[in-house]
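Read the figures in this text as sums done on the coordinates, not as results from a lab. Being a predicted model, the structure only gives us computed values, none of them experimental. Cβ atoms are built from the backbone, for glycine too; each structure is taken alone.
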Structure I
Amino acid sequence: MHDYILTLSCPDRMGIVHTVTGWLLNHHGNIIHAQQFGDPDSQQFFLRVHFALPAEETIDALQDDFASVAERFGMQFQIHDARRKARLLILVSRQGHCLNDLLFRVQSGQMPAEVAGVVSNHPDFQPLAQAHGLPFHHLPVSVDNRAGQERRILDLVERERVDLVVLARYMQILSSDLCGALEGRAINIHHSFLPSFKGARPYYQAHARGVKIIGATAHYVTRDLDEGPIIEQDIERVDHAMGPQELTRIGSDIESVVLSRAVRWHVEHRILLNGKRTVVFR
């Protein structure tokens with residue numbers, strides 16, 4: 001048997017699931033797992049079906065065959081080979097907790113992906129990347145060379161057939177052009193205080209203000225800075241007895257977990273866009 005994943009969204013109406021399952025029956029397909037959601041606000045329907053076929057078929061052939069169903073219901077859809085591991089390009093600066101967590105999860109088989117390389121504007125994590133047998137690309141960024149370095153990132157994405165760019169605490173603001181080029185295939189992580197406590201040492205700023213909840217947000221990268229569709233968030237309560245270093249440690253743990261969830265759900269094709277929101281089939 002050969003596994004595939006179908007994801008789709010379309011205006012909600014009767015007969016969608018019946019037609020999709022009929023298409024699968026015609027292909028002698030067996031449904032392994034299915035999830036659906038009808039949004040009463042947007043009047044959109046969302047479906048993810050993990051299915052198996054008795055004989056291997058190309059993705060192009062399956063998509064061509066499904067196109068008539070999609071046209072009938074006005075669907076946006078994708079079909080993926082469930083066995084194929086997504087290729088990641090990880091961008092990082094000088095905070096390595098998210099990078100280290102992702103590399104461990106990939107190496108230990110917890111994340112169905114492979115890492116094509118690590119990019120950083122600092123050399124700090126070259127030994128870590130090399131310890132995992134990964135290419136490390138040191139691309140220092142300045143006002144004068146920013147555009148050229150971003151072109152090198154895009155060249156890496158194309159040359160290494162990268163499916164997803166992960167900003168694992170990459171402390172550079174991407175240009176509008178780069179954000180546009182990566183839209184839908186780049187995920188960022190940051191603390192959830194925004195728009196408060198911008199800039200360096202946010203947990204120290206938060207401690208000075210006496211916050212009681214800290215958290216993290218993972219979202220898709222868009223041209224609107226830190227305003228892309230949210231994929232995952234988490235929080236933890238803190239109190240007056242915790243100093244800024246303790247808040248930083250807790251915040252780093254939350255950031256690592258939230259980013260890993262978002263990346264895993266993306267590479268497992270569990271996320272569908274619903275306007276500026278996301279539908280996440282966990």
Structure II
Amino acid sequence: MAAAATEKTEFGYKRADFEVVCAKLKKLAGINLADSKDSMVYSRLSRRIRALKLKTFSEYLHYLDRHEEEKEEFINALTTNLTSFFREKHHFDHLKQHIASNKRALKIWCAAASTGEEPYSIAMTAVEAFGSFDLPVEIIASDIDSKVLATASQGVYKIEQLEGLPQSMKKRFFLRGKGSNSGLVRVVPELRKLLSFQKLNLMDDSWQLAKDFDIVFCRNVMIYFDKPTQLNILSKIIKHMRPQGLYYAGHSENFSHVSSILTPLGKTVYRPKAGTL
């Protein structure tokens with residue numbers, strides 16, 4: 001972080017402030033911030049400083065220590081929620097084939113739901129695999145960020161976010177807004193009812209979460225944790241899965257260091273290793 005850059009900031013922001021932010025985020029959410037994220041930290045936390053009518057980052061960090069409710073705002077501000085419908089499409093092709101060849105009751109957990117595009121993509125895939133909205137599939141969508149979960153629960157998106165989806169899917173799964181809602185779409189109620197949303201921090205010691213999941217999507221999440229934390233979280237996730245369950249990881253995640261608990265099936269799809277449950 002260059003000294004010249006910090007002198008021009010609206011709020012006092014020193015290297016020491018950035019280091020304290022990194023340490024607090026690591027403690028609260030297990031997330032490791034790279035040095036290159038100093039500008040992102042300034043930009044995102046400045047909004048909270050402004051909203052609280054504080055003057056410096058140092059003041060904000062003291063405020064954070066004294067106000068428990070601010071910790072949620074802090075985490076919400078610094079977690080990244082990059083997502084889209086059917087991101088990493090090969091996973092949904094694999095999922096559709098798996099569901100279609102095993103038409104039975106399924107419990108699915110989307111562990112980083114963000115604004116909802118991923119869990120709704122899972123739900124759409126399940127509907128297409130069964131050929132009906134009336135299907136025995138339960139989808140739990142969780143996230144550490146309460147604000148993005150609220151957006152996900154509403155299921156309302158800009159119409160341009162559906163670009164790339166086949167017209168048949170747009171027609172089947174979304175309602176177009178009219179009047180003041182022009183330019184927006186909402187997922188159909190039949191799709192929304194397949195999902196339930198809950199706030200969950202993967203770093204918590206225990207999770208208020210069902211077990212025996214057949215499928216877990218936890219993609220592009222582990223990249224924010226160090227390897228010991230990854231092993232700890234993955235071990236807990238596996239305890240919530242069925243022996244023949246499927247775990248879908250992100251394309252940038254390397255799990256070679258957890259080969260004792262996960263067996264790769266190809267293209268970032270894994271299965272719990274026998275004896276680890």
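Computing Cα extents along the principal axes in Å gives 61, 40, 36 for which of I, II? Mind dumping the intermediate values first?
On the way: I: 61, 40, 36; II: 60, 56, 30.
This value belongs to structure I.
Out of I, II, choose the structure whose coordinates give Rg and Dmax of the Cα atoms in Å, for residues 74-209 alone equal to 15.0, 47 when calculated. Kindly include the intermediate steps, with their values, before the conclusion.
On the way: I: 16.2, 52; II: 15.0, 47.
The read-out comes from structure II.
Which of I, II yields 4.9 for distance in nm of label points 7 Å out along Cα→Cβ at positions 18 and 226, as computed?
Working: I: 4.9; II: 1.9.
The correct label is I.
Figure out for me which of the structures I, II the number 1.0 belongs to, where distance in nm of label points 7 Å out along Cα→Cβ at positions 162 and 266 was derived from the coordinates.
The structure behind it is I.
Given 35, 13, 9 as the derived value for semi-axes √(5λ) of the Cα gyration tensor in Å, for residues 34-97 alone, which of the supplied structures I, II does it correspond to? If you can, show how the numbers build up before the last one.
Numbers: I: 29, 21, 12; II: 35, 13, 9.
Label of the source structure: II.
Given that mean count of other Cβ atoms within 10 Å over residues 202-209, derived from a single structure, equals 17.5, which label among I, II identifies that structure?
Working: I: 17.5; II: 13.2.
Attributed to the structure labelled I.
To test your reading of the models, identify which of I, II gives -1.14, -1.31 for log10 I(q)/I(0) by the Debye sum over Cα atoms at q = 0.19, 0.22 Å⁻¹, for residues 138-257 alone when calculated.
Numbers: I: -1.03, -1.22; II: -1.14, -1.31.
So the calculation was done on II.
Out of I, II, choose the structure whose coordinates give mean count of other Cβ atoms within 10 Å over residues 10-17 equal to 16.5 when calculated.
Numbers: I: 13.4; II: 16.5.
Here the read-out was taken from II.
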